[in-house]
Structure I
């Protein structure tokens, strides 16, 4: 699903400055740090149902994920039924009572999210919001929905039919579709996180915040494989200036615990999404989560990097061979450094020598290894041996 990715010149703005400012103000009420939670798609896809969502909510509480910051329980595609003669969208048989489900999730001290598309159909060919934006937004608010993921792919046919071979016109249509739902959410009167899922089209990071986006996908879909995760990570380079409180780059949901990712790859995936100030939306089978995956997803020191109140996204400072070095500024003049071995061999170099000078730092520096919990001392040209697809993630207090 949702596999296309095109970048075009930034869209023109087609609403008034006053309207944009009002929508931006509403967006700032939520997602002051990157949203954390769980989404049904990566593991359950079309098999998601009421029972599974309740089980996920139960597990978020029971496993300590709630205490670690995971709040949103998000239902992805395939919950939708048909519209009645009045245009009201009903849920399908998998979700007999969405309001009751929302009440259950809220009773756990959690929030609930839902999914739709600006098109007539969603990616999985269920009912979309096209022509019913205000009606659907009002319904979400009445149900008690706290988060909307709005997926472009169902709108593609409309774009192609109404503006064939006219990329600029298509981008204008896409932009206006997201504006329309943003206004509808605002009019519904409930604070709802607004998540753009349109794969980075038209440099969405440049205009998304102005029309109410709290987060926006920057790439195509992630898969539970190293090449997918690392490709998406590399595509975040240069986007750090667009992230901040209330508006975040979204490199897609977490695949930690899915597929055949190794323990090192799961660790690196989670570490780098935290460095990117990305939304941390787990996508695994929570009731059957292993202790090792739970330990990764609930590492509070790594989560603290993601949730740092300064809201700065990491930047890749330099690469040497197959080793990447990323740096993130943190509140209190602290710094996080990630040294990532992207190589195919057990070690990229024997060993890799970390340059503090390239990071603008001067050693020796006391640091905390956020996976071992050990205190280490960083020095200039420090030799490091990092296994294949593994990571050294450290926090340095008051490094500046």
Structure II
């Protein structure tokens, strides 16, 4: 008799990596794959800065290979508080920082500490799918609020407000947004904080792309919060090109001490998994306190690739996209969806089989506001990016109604 998996894991999905299963099948048939699916700049030629690499190897050679405090090395928590207070105008103390094994663990800690069965979590649509999955994993109900594609994926504030109920335990804001690349205006953020304060709901601010912005200015939620309770989530993967190092963090800015019990729960969870990598944490200190010029260089390079991808996609028959203002994703709408293809997942599968271009179906980021779209990264060097976009164009023209 077979042994069944628990009910909580049966519906676990992660579209960004799930599509790799199909890509491996296509690759085995002999077709070359052009990967536009995963947000890992190091895979596309961006290098972890040398001073960060040296700090890691020095930590290993100097013997820092033991367990560190579960909440994180004090020196790193101090550096994180310094960075958030200086760069993002937050107001946090090191004791209100917990270091995590990537931001994914921070999301898990967050939902585990906040959500009880039947609780609702307001999440932007489309969104990074881990928020949906972990809400359901802990027995909660993800309630997706609308973002407006024609307005650069800004927040539909009326829709958000209409979905607040007595069961709402958390409002999630992802800014800059994955998968859309939108950067929310201060007016949206201020109104979200007002709603949160009125209804006594904490706000989770995922700001891992805070330093990868191409137009306008980025405003951290913590910088605008007055009485609202903010749980910030961030990490080192993107701006510091440390994707495989798995280093993230979370913090609270809680002027009215509403989150004391939640924060104690998060700290207990951090003890349960022992600690993040000790030598990687020391490299994180150097990342925050060392030279920062690589960030501007990376953003300058990515801006050119963003411009190429956006202009090119909007010239392809059957596709159009809002202009990404941050992160390194573009989220085109498939205007012919429903004619040749039953849904966006079928579109992505056929694109892969015919061209070798791997992107992620938009419904993997939310079945309502993500459907009829796909997410692609514009991380590859321009010749490779142009090759993939040309293949997408040929595919669309071949299937034009």
Structure III
């Protein structure tokens, strides 16, 4: 919460906050009173060894089907997905190599080996390199030892150029190809265990919104509201990823403005928030008018966005190209006079994005995307409308594809008067 003089504590509503603490010369903002919240994630089950074994088996089957000998991955969500290793990227390479057959290999600096083992969740060979050695030569050595160097070697799409280029130099003549058929082929289709974690993360975010909404007060800054949301999320058992609050005109810009804004009666409040539970993410946006009594224009735009969400949901059919969902929303919005296309006023961004271990994953609900929707795919549905100089409205709920069509992780709100 922001710094406030004692005399202004009432502006924040004593039902939401415990009293301000004061010592001579120092005034500290109150901590939010979270006593009525409790952890709702206790039953959530992390990804287990059997699930990771199935992932590797699926990846190896896709490698065989695509004529790939191995996949090279750097730290990040794909490394976590296949190996459990939670690491970071630096100039010192750590990499995972998924061979078409047999155990995975982790290549890491010698002095990091014990630390890497702390999160390694699968049987794997670990090869180390010293500070005066080329780590890509160690990668190449593993490929040669497994007799894979002559086969196409697939590079995960986020691997940095220096690693790609270094491997090309130590394996002259090697055919380096995209790992998308393997990595996307696994990660885009979520299993029941993954869907359950995403559902729990969404439940946390929705519960945090319900706690937050009546505690937003006139005079709060964006960061004050965001801090309350993050605190509630943490108390409910989620790990806050982002708690964005846009107020008034700043809501007309999808990711906000640097201009300071404070809550006032009649102002649009747009929030975009998400958390993780055992690594899996939620992403939910809500928009309301502080104090109620929305203007006719605010109400009209909110209702149009609400309808846009339903149009997208209805267009998400098994076998349909992902881009067709975005197309359906734009046809509807253009019939209302917005656009055309991505022009403003209207919807200036894609209708939705993939979600899972990452908040944004392939593929997107965007014009021209030809990937066909299949059971297990997960997306956000967020067809906002933005009117520069005035305000914006975004409602965002995620869904996953089932054999019978899309299913919500969180139900969209009913009206601008019942936003959460």
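The numbers here are math on the coordinates, done by the rules we state, and not lab data. Every value quoted in this text rests on a predicted model; they were computed, and no experiment measured them. Cβ atoms are built from the backbone, for glycine too; each structure is taken alone.
Going by FRET efficiency 1/(1 + (r/R0)^6) of positions 172 and 276 (r between Cβ atoms, R0 = 35 Å, to 0.05), which of structures I, II, III comes out largest?
Largest one: structure II.
Out of I, II, III, which one gives 2.3 for distance in nm of label points 7 Å out along Cα→Cβ at positions 132 and 148 as computed from the coordinates?
Computing distance in nm of label points 7 Å out along Cα→Cβ at positions 132 and 148 on every structure in I, II, III gives 2.3 only for II.
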